[in-house]
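Please go over the structures that come below.
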Structure I
Amino acid sequence: MHADTNVGEFDPSPEYIDLAAEVLALLSDRTRIRIVLALKRAGELPVNALAEIVGKKPSGVSQHLARLRMARMVTTRQEGTSVLYRLSDEHALALVIEAVKQAEHAVANGQIPPHHRAPQP
C-alpha cells in the first residue's frame, strides 16, 4: 500500500468523529472542492475571480465560501474594497487531494492511477 496509514494509537473521541463527518460532508460538494483547489493554485482570490474559475455565480460562490469560512477552512483579508479568500491551513486541501487520489484509484480499472506515475520531464 502506498498511502501513509500509520495511525498507531490514533483513537479519536466520538465528538471528533462526529466533527470529522461534518468536515467530510462539507467537502463533498464539487463547487467547494473546486474552490479549495483554486485557492491552492492562486493563494488568494476575490469572490468574482473564484466564481469565474468554478463556473458559478458570485452569489452562489459566496454562500459556499461562507460555509467554508464557518468551518474555518478559509479565511479572509480585506484589500481596499475587495475581500480576498485563502485557505486557512493545508488540511482541507490534503483531504481534497486524498479524495481525488481515491477517485483515480476507483476508475483506474487495473491501470496505474495518474498520481502514481512518474512526472514527465
Structure II
Amino acid sequence: MIHPIFMTALRRPELLFNHFANYAELVKSEVTSIGSSLAIRAASAAIAVVALLLALGLTGVAVMLGVLRAEFHWVLVIVPGVAWLLALIGATLAMRSTMKRKVDDVTDEVEADMTMLRLIQKAKND
C-alpha cells in the first residue's frame, strides 16, 4: 500500500514542484535579506569603532582641559558624551542578531510540513 502523499505526488506532480519552488523562493528571500543584514551590521561595527576612538580622544581632551582650567563646563561632558552615545548605538546595532530569526522562519515551514505528514500518516493508520 502506497502512502497518500506518494499517491498524490504521482497523480499531481505539479503540487510537489510548486511546494519545492515555494521553499526555494523562501530560502532565496531569506539569503538576500541576510546579506543586507550583514552589510548593515558591518557598517554599524565600523561606526562603533570610529565613535569609540573619537570618544576616548575627546574624553582625554576634556579631562585635560578640565584639570588645566580648573573650571567645569557642560561642554566638556556633552561633546564626549555624544561620541560615547554613538559608539553605544553602533555597537548595539552591530551585535543585534537577525540571522536566527530568518533561519527560524525556514525551520518553522519545515516543521509545519513534517507535522502535516505525521497527521496524514496517523489518519491513514486509524
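Below, the figures for the structure above:
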read-out	value
Value -16500, calculated as helix-only ellipticity at 222 nm (-39500 (n - 2.57) for each DSSP H run of 4 or more, over all residues; to 500), assigned to which of I, II	I
Structure with the greatest value (metric distance in nm of label points 7 Å out along Cα→Cβ at positions 25 and 57, set I, II)	II
Value 61, calculated as percent of Cα pairs over 23 Å apart, assigned to which of I, II	II
Relative contact order in percent (Cα under 8 Å, 6 or more apart) - structure with the largest value, from I, II	II
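Computed from the coordinates by the stated procedures, all read-outs in this text should not be read as laboratory data. What you see is a predicted model, and the numbers here were worked out from it, not measured in a lab. Cβ atoms are built from the backbone, for glycine too; each structure is taken alone.
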